[in-house]
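Once you scroll down, you'll see the structures, which are given as C-alpha cells.
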Structure P
Amino acid sequence: MPSISRRVQAIKISDTKLMPMIAAKVGGCVSLGQGVPSFATPEHVVDAVCAALRQDPGAGKYTLQPGLPALRQAVAELLAREKGVNADPETEIVITVGAMEALLAAILTLVERGDEVLIPSPYYASHVEQILLAEGVPVPVALRPDDWGLDIAALERAVTPRTKAVLLCNPSNPTGMVYPDADLRALAALCERHGLFVISDETYDSLTFDGPMPLSLASLPELAGRVVLVNSFSKRFALTGWRVGYAYAARPLMDELLKVHDCTAICAPAPSQVAALAALTGPQQVFEQMRTALKARRKLACARLDELAEHFSYIRPTGAFYIMARYTFSAESSRELAQRMIREARVITIPGGAFGSEGQGHLRLSYGANEVEINEAFDRIGSWVLS
C-alpha cells in the first residue's frame, strides 16, 4: 500500500465527534457533549426552503461560486448593522459549507509549510487540525487561568519570525468566555506591530448573555486587509445540519480565498443558502427566544454544578453555551474520565485535554440541550460521583 500523506497522518478526529461515537455503542446516554443547540429548524425557514424547491427550478442546482447574491447582500447588511464592517457583497463575502470550510479556506490561503499560528489555549480542537493539515505550526498560548482571559504579554512573547497569524474564537469555544474590547484592541495593536494576519472565528457572536456582542477585529482600521472574519448560521439560527456559513475578507485576500473555496466545495448547497437567507431576512423573535432559552440553561447548568462544588469548580461563562468544569475527584486524564463517564454514568462530556494542555483536568460541558436533558445528565453525574 502506498503511504498515507504526512498531512493526514498528522491530524486526528476531534474528541467532540469521537465521544458521541463511543456513546452510540454504549447506548442510553444523555449529552452535555457536542455543541448542538436543541432547537429545531424554525418553521419560517422550513417553509421558505420547501417553497423554493417546489417553485424555483434553480433551488436544487449550483449557485454562483461565492453564493446567492441576495444572501451575500443580507450578510453584508448584517455585518454593517451589528459590527460596523462595511463589506462589498460582490467581492468581499463568500458563502461556505459551514464555518469549518471558511476556516479551512482561510488557513490554506494564509499558512505555508512551517508558518506559525498563535492560538489562545484552551482552543477549539479543529482549529489546530486545520493548521496541521496546511502544514503549519499551531502555537498554543495559555489563557489566564483565573478568568480564561487573553494574556497579551504571553502572546507577544510567542511571536517569532515564523509567526504568520493569530486565530481567535470569540466568544470562545470551549471556555464560553467573551473577550473584552480592551483586550481585543491590545491584540490588534500586537498584530499591527508584527504584521500578522487575523482569522477571527465569530461563530458564537450573538450568544452573549452579560453584555453586547463583542468587538469584531474586522472593524478595526489598523487591521484593514489582514482579517478573515468567519461566521456560521449553525448556532445563532439553529441550522447546524444545513452546513452553511460565510467569510468576509478585503478583496485582495478574498480573491485568493475563493480559489480554495472553488476547488474544495464549488459552492455551498443551494437549499442551505435559501435556509440561511430566510433566517436572516425573516422573523427574528424566534432567534431571540433561543438566546433567552440558552441564558436560562446556563443558569441551570451553573446551579447544578454548584450543587457538586465538592467535585467540580468552574469559571462562569459569559457567552456561547459551554462550561469548562475542572474536576477534583479524580487524577485520571480528562479523556479517561470522559470515557468512563460514558460507560458508567451514561453521560457524554468532552475531555478538556482535547482543547490543549491548559484544558487538561477539565471536562467541557455544553448546555445546548433542553432543560430536561440537562437535569437528567446532572442527576446521573451526581449519583455517579457519590457512588
Structure Q
Amino acid sequence: MSTSTFAVAQQRWALNPGALQPLVQSYINHLVSRGYQAGTIHHLGHSARHFCYWLNQSDVGVAHIDDGVIDRFARHQCRCPGDRASDTLSAAFVGMIRKFVRFLEESQVVNRVARSTGDGRVQAYLDWLKEHRGLSEHTINARRKLMNQLLSLLGPDPRAYDAAGVRSIILSESQRRSTANTKNIVTALRSYLRYLATQGLCSPSLDQAVPTVAHWKHSNLPKYLPAAKVEALINSCDTTTPTGIRDRAILLLLARLGLRAGDIMRLRIDDIDWQQGSLRVCGKGRRESKLPLPQDAGDALLKYLTEVRPDVPIAKIFLRSLAPCGPFVESSTGISTIVRRALVRAGIDDAPSRGAHMLRHSAATTLLRSGTPLAAIGAVLRHRSIDTTAQYAKVDVPSLKQIAQPWPGGASC
C-alpha cells in the first residue's frame, strides 16, 4: 500500500473517538507507513478508537495516560458501543492498546512515567556501560536482569561490601546455576564493582575478590560448515522473493566477511563505500573497521537495496520483511533464524550449530585452509588478540598432519 492515509469505514455502531479522532488517524497513517496489512490496520485502529472513546467517557485526558490508566481500561466491564462477544477485554486487545500508547509516547503526545525497574544506582551503572564501555542495548538489558537479582544479595549499601561477602555470593549461586550462567553472574558482578570503585563507593580492589569460574579457553573445536555446504546454504535462498533477496545478502556477508549477527543489525546505508568497494563495520566496544566488500556480497547487497528494501526513512540497511518495516530487534535471534531456515531449505541436518556465529567460524576455517595467514584472518574477524585467531589452527588437519610426530609404539610408559 503506497498511500499515506488509510480511511476505515465508520459503521453506525463504530466507537466515536470524538476530539481524539486526529490522534487515531495519525496512528493509522503511521501503521500504513510501516507496511502493515489492511486487516491488521483495521483491528489496531478499532482498538485505538475504543480506548479513546473510554478516555472520553472516563474524563481522562490524554496527557494523564499512564500504566494505571491502562490497567483501569483493561479491568473495566465494557459497555461501550460495538459488536463484541464479551464484556471483558482479552490480554491481546490490551496489548494493542499498549501499542497505541507507545505511538503516542513516540509522538510526544504522552509522557508516561514507566514503572520502576529497580535501584536507581543500577540505572546509573547501565548508563555508564552504554556511554563508557560501548555495550549494546541487548547486552545492557541482559545485564539489568542480572543486576536486579544481585542487588538483593549484595545489600543496599556498597560501602558495606567486603571480599568475604562477594565470594560467598558467587559460591552459593554456583550451586544452583549452570556454569555458563555463573560466568555471566561473575562478569556482571565484577563489572559493577569496578563501576562502584570509579564512583568512590567501594574499595578499588574489591573486584579482585570475585572468584573465577573454571573454564578452559578454546578447549573445543570451532563449529563450522565445510565450504561446499556454506555455498548450498547461500544458494537455498529464493531470489524471486523480497525475503529471499534480503536473506541471501545477509548470508553472504556472514559467510564471506565473518560478520557477527550484531554487526549485521548495526549496518547502516552510509557504511557502504561503493567507490572503494568497502564496508565499515562497528563491532564490539564500538570499534570501527573497514573491510573489503566481496563482489558477490556487494552484488547481493545492491540488489536488495535497489529492488526490494522498503522505501522508509531508516538508516539501517536490513529491515524486517513483515510489518512493522523496521530494523531487527537488538538480539541475534532474528539473524540466527535466517541461518536456521536456510539450513532446513538446503537439507543440511548435520550442522554442528544452527546460529549465525557458525558462519563466522566457517569463514575463518575456509580462509585458513586456502593458505591465508592467521594474522590476516584475525584482521578480517577483527580479533584483538592473535591468540583468539589461533584456535582455528586446530581445524587445519592437512597442515597438522605435516608436523605430527609418529607414535612411539614400542616405547614403554
Structure R
Amino acid sequence: MDFEHSPKVKAFQERLVAFMDEHIYPNEHAFNAEVLANRKKGNAWIPTKLVDDMKEKARAAGLWNLFCPHPEYGAGLTNLEYAPLCEIMGRVLWAPEVFNCNAPDVGNMETLILYGTEAQKKQWLQPMLEGKIRSAFAMTEPAVASSDATNIQTLIQRDGDEYVINGRKWWTSNAPDPRCEVFIVMGKSDPDGADRHKQQSMILVPRNTPGLTMLRPLTLFGYDDAPRGHGEVDFNNVRVPASNMLLGEGRGFEIAQGRLGPGRIHHCMRAIGQAERALEAMCRRTASRTAFGRRISEQTVWQERIADCRIMIDQARLLVLHAADRMDRVGAKGALKEIGMIKVIAPNMLCQVLDWAIQAHGGAGVSEDFGLAEAYARARILRIVDGPDEVHRNQIARLELKGHRT
C-alpha cells in the first residue's frame, strides 16, 4: 500500500490550508457574532454574509466543488484524493459550505449527476453547483423506526401525469434554510410490492409546491442548529410532475446506496478533522494550566488520554482512507463492510476525543466559548445519521460471517 498522497492532492492540501489560515480561522468569532446578531433579530436562519463573501474567494482560488469526482462538474478527484481535503475543511463546522462541499447538498448533487435527467440537471443541479441555491434530503420520519428505511410510510402515488405525496418527515437537512429550493423525498410508490426494497422511490419536490409545509426547525441538544440544520416537514397532497421522479419507480434504495457511500466517507473525514482540532485544544489547555503543583499535561492520566487520542485518530484516518480507496476500486456496493466500519469507528472516536477535550477544559468546556460543546452535540448525532451504529455493526457481522457458514 502507498500511504503517500499524490502531488495533485498535496497541492490542493497546501492551497486549502492556506485558505483556512487566511480566511476561516481568523473569522470564527465573526461568524458566531453574525449568527448571534441574526438570532437577536428573530431569525438565525438568515444566510451569513461572511460565508457568502468567502464563497467568492474560494471560487477565485480554485477551491470549489472539490467533492465532485466528475471532471465536467467539479474537481474530478477520487474519493481517496478528496478525503484528506475533506478532513481539512471539517476542522471548522461551517467551513465546508464556503467551498460548496457541505451536506446534504453534496449528496444531492451527486444524486442528480448519477441519476438525474438532463432536464432535472439543468433545473436543479446547475444552480446547486454554482452555489446559487441549496437543497434538502427528506428520508427520516417521526412515526417509524427509520433506521430500517423499509419502514417509511410517506406515499408517492401516481395520478395521471403527476405524483401525489403525503407524509411527514423530520431531520430533513437544510429544510429551514431560506435558500433551500428543492427537496429530494424518499417514499413508497408501491407499498404492497413483494420486494420490500423496491417499494420505495425518490422524487424531486420544489420548495414552493402547495401542500409542502416546514413545520419547525429542530434543536440539537438545545442548539437551534442555525444557520445549518434540520427541520420537520409535512407533505399534504403535494403534487409534482411525473417527470420529477428520479431514475424510476422502485429505485429509491438503489439511489440511496449510491448516494450514501461517498457521504459516509465525507462525514468520517470531517469528523477526523474535528478530532484533530479537539486534540490540539486539549494539548494547549493541559500544557497551560497547573493543578496540584504541576502542569496538567504532566499528570499521567492526561498523558494517557492524549496518547490514546493520537492512536484513535490515526487508526480512524487509515481505515477511512482504506474505505475510500476500496470504494474507488470496487464501488460502494463492493465496499459495504469497509464503509460500515468507518461509520461506526469515526463518530465514536470523535465523541471520545471531544469528551476528553471538554474534561480538560473543565467548566469552560461545556460553555460556548471554546466550541467544544457544540462540536460534541454534532458529533453525537453522527452515530445516528446515515444509519445508526447498530445497523452498521449488524451488516459488518453478516458480511464477516458469510464466509464461515457451512
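Looking across P, Q, R, the calculation of Rg and Dmax of the Cα atoms in Å that yields 20.6, 60 traces back to P. Ranked by Kirkwood radius over Cα pairs in Å, for residues 61-228 alone, structures P, Q, R are topped by Q, which has the highest value.
Coordinate-derived values only; no laboratory data. Quick caveat: nothing in here was measured; it's all calculated off a predicted structure.
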